[in-house]
Structure P
Amino acid sequence: MNLRKYLLFFLLAAFVSLNAGAQVITSKEIDVLVENVMKTFDVPGIAVGIVKDGKVIHSKGYGVRSLATGQKVDSNTLFGIASNSKAFTAAALGILVDENKLYWNDRVIDYIPEFRLYDPYVTSEFTIADLLTHRSGLGLGAGDLMIWPGRNDFTVNDIIHNLRFLKPVSSFRSKYDYDNLLYIVAGEIVARVSGMSWAEFIEKRIMEPLEMKGSAASFSRLKDKSNVIDAHAPVEGKVQVIDRSFNEMAVAAGGIYSNISDMSKWVIMQLNRGRYGGNPGRQLFSENVHRTMWSPHTIIPVAESAEYRIHFSAYGLGWRLNDIMGYKQVGHTGGLAGIVTQVTLIPGLNLGIMVFTNQQAGAAFRAITNTILDSYFGIRGADRVKEYYENEKRSIENAKRISDDIWKNIEARESPAFKPDNSAYTGTYNDNWFGEVTISDRNGTLWFEAKRSPVLSGAMLPYKGNTFVVKWNDRSLDADAFAVFTLNVEGRASGMTMKAISPLTDFSYDFHDLDFRR
């Protein structure tokens, strides 16, 4: 045997030996893992899907769709996949790129002439790719109060018009800050170029070819709602069903409803670089478009991870990208009120993992996904459920300390001596992009009501000086906020700014971007 053959034989033997020692998690072990996760994080229902080498190797539901009905989750149970919808929006634009109907570097104003951002230069240079890459210069979740929480009356045209009022927090294309509104604009480009709505395009050009028969581009478009989860969240310490609140004009950013059976087809197609339907199959979008979507466009700062050997992180087009244990990882998470999901792909292993939950506990899907990944990476002895539970517990306890201190201060000021002159604050206030709020006096208590987002309604309790705390009526929001008034020379309020109290408040409650004038 010559040296070259000997080396080849040695490497092959080492590879076989290494993989023979690897113990990939079994379906029974996943069952035990998920049951543990549901109990630990108080999640009523979870669905888990795994695809490997083009085949579905695990597809199962656990727990119940709703605490109200007790009906079981299965592999066809529909969840709101939330921001995992963003990859569909990117794919829709990619299909139009393949058809030469638009190009990634085309200017947005060439398709939506009324599109304006705060800076005229940024407006003139903003491209279709910029819509998908979270590098606009806007702050994290800027303007999300127009879509979150749901049950408001903002339209797509409102979003496009109001973007001009949102002030940037960084230079154009210099920094990653996650946004939702620009994906809504991207969905409008799909509509204007294709001649059909974003929802129609997604269903006809993506879901139909992939035979995602149970899925729809939004909850309202589901043909069969007999197997859909309810959203759940802790309310005053107890997990319960909450309202399915979502403004459907935001579907391009997070509106799709699907199940792990259908999403397995989407993931297999992604791992196969746009190809579907057997061998040789058909191409949903070209390999060039696929490569563009999975290439870094915006750098995301990341602390190096010794545990998973993560050295870089970036955002592509609708996908987050990083390295993990020497492999490229492509994925995304999604969160709606009471629903969180995760899709993770390791192209080098031809592996895809989907975890959908009906409770807004992100640690739950991370514990499941990373335990499965550990088995493929040969990591032994790690207890992700315990690790993430302890991390979450510390975060919750810290947030509770902050909130408890504030409420103690409020309770201490309930005596008549601390009662403010409510007439100094009552009236109508306006913010350029959020619109009007009314502050009224209800039996001696100030009351906050947002005209265009009625769910944002609640008592305003005196805290310190001209600062009040808004306690929202809907306790599932978990987003109580400071309201800080500015006074004129006569001692009457002339304006108001706001800020979330808890560090755990979802970033889409962007109260800090509001600037009310009386």
Structure Q
Amino acid sequence: MKHLLLTSLFALSITQCVQAQLTPTAIDSLVNATLKTFDVPGIAVGIIKDGKLIHAKGYGVRSLSNNLPVDENTLFGIASNSKAFTSAALAMLVDEGKLKWDDKVRDFIPEFKLYDPYVTDAFTVRDLLTHRSGLGLGSGDLMFFPDGGTFTRAQIIHNLRYLKPTSEFRTKYDYDNNLYIVAGEVIAKVSGLSWEEFIEQRIMQPLGFTTSKASYNRLPAGANVIDAHAPADGKVVMIPHDWNPVANAAGGIMSNITDLSKWLLMQLNDGKYANDKVLFSKAVHDEMWSPQTIIQTGAGAYNTHFSAYGLGWFVSDVKGYKQVTHTGGLAGTVTQITLLPELNLAIIVLTNQQVGAAFSTITNTIKDSYLGYPNRNWIKTYGDRVAKGNAEAKKITDNIAKELGAQQKNNNIKIIDSLYAGTYNDKWFGKVTITSKSGKLWFASETSPRLNGYITHYKSNTFMVKWTDRSFDADAYILFSTDRNGKADGFKMEAISPLTDFSFDFQDLDLKRVK
């Protein structure tokens, strides 16, 4: 009943929004309905049109722990929207003649090495930014995600050589974070500044950013900043900010509507800002906004004919207009930036809960009003989609729980812990220990200490690990292999739920017993 009431109210607000061409009241109704429907504590929205910031407002609260209001200056982790800053930094160095897009990565980082020697030698700066390396979706992300891991940037770059490709080089789009870490190190090598220093000194300061920082750990005490939130066992709760600073070049920036509007005004003006000062040239800007890697797409809701990844941006067509966009996702925080340059329009949506349906609802509704689409109830579309996805995932986990209950009631198989306990090692992830704790098997990662939890037997040599931190929503199968005596000599892993974040790339692990 609550959902139906919200949907009806939202449908009314959308009609008003289209007819009144985005009145502040219509936007307020849209965002407030989105907050309630998707259980998001706080959202900030910015709209830029014809060279002006016409809407900049916060809604809801920064944190469930303090109920302080979100405003246009509240800082959010913009996550992978940071990638456009990394590509812009490289573009500035291209303008300065210090590198070229197609320079080889090993010219700057000689120790850079991938699994295939040919790919290593051929890999360019452009390849770092375009998600066409041949590595699988999120490959190696466990080296920095979740936060609290021990890997340095140098260790991450070294370990890339152990990640096996899943497709041929430059043939397929698969989103990657670790190569943006390498791109950040190229910036540092060429400029003499750390990635964080370059972003703050060469981009944020000239554009007039006031409170944004290149990393969460660079924020001053008492900053106007959100807390992250995520569902845990069916209830949205506050969780720690979850981003390892070693991966800042892939997703570390903290920003707000006020500062990001200056970034997007510059983008809409082909690199110019503040009375025709130039951050980067139109030539490199055109390159960043040009298709580099083709992404398969259908016409969808916007009659889209092509979709591609540029350099730090997604590029597509919507109703005959060019769209340049990106999303960002941290644990407990998701964001979206969308530009339609021919309409001189940009939309910013920042949220402090990890359900992407919230930013999609708001962005698409605002975009629809400018594109002249008839009334489309995005809150219902995404609400139904989220409900269906959650129901399907719950069905999977409920069925497993039912099977486990039946097995524990009737199971005559005695699990000998000593056959599985031991120390295991993966070439790129490092050591995992399985020990007996309180009469149960216990999983603990040496390099990612937050990945720990009890292990339950499932079937045959398949077990399941339930992570102590329930906000991960990433419980996993453990599939042991054994020697002729029945003793485990290694294991692989798979996520259980289809909703597991792709950065939990358990499928890339191949752990072998070392003790």
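Throughout, read-outs are computed from the coordinates displayed, never taken from laboratory work. Since this is a predicted model, take the numbers as computed values, not measurements. Cβ atoms are built from the backbone, for glycine too; each structure is taken alone.
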* Asked: Given structures P, Q, which gives the highest value for distance in nm of label points 7 Å out along Cα→Cβ at positions 76 and 452?
  -> P
* Using distance in nm of label points 7 Å out along Cα→Cβ at positions 100 and 236, single out the structure from P, Q with the greatest value. => P
* **Computed 16.4 for mean count of other Cβ atoms within 10 Å over residues 308-315 - originating structure among P, Q** => P
* Source structure (of P, Q) for distance in nm of label points 7 Å out along Cα→Cβ at positions 212 and 348, computed value 2.8 -> P
* Which of the displayed structures (P, Q) returns the greatest value of mean projected area of the Cα convex hull in nm² on calculation? -> P
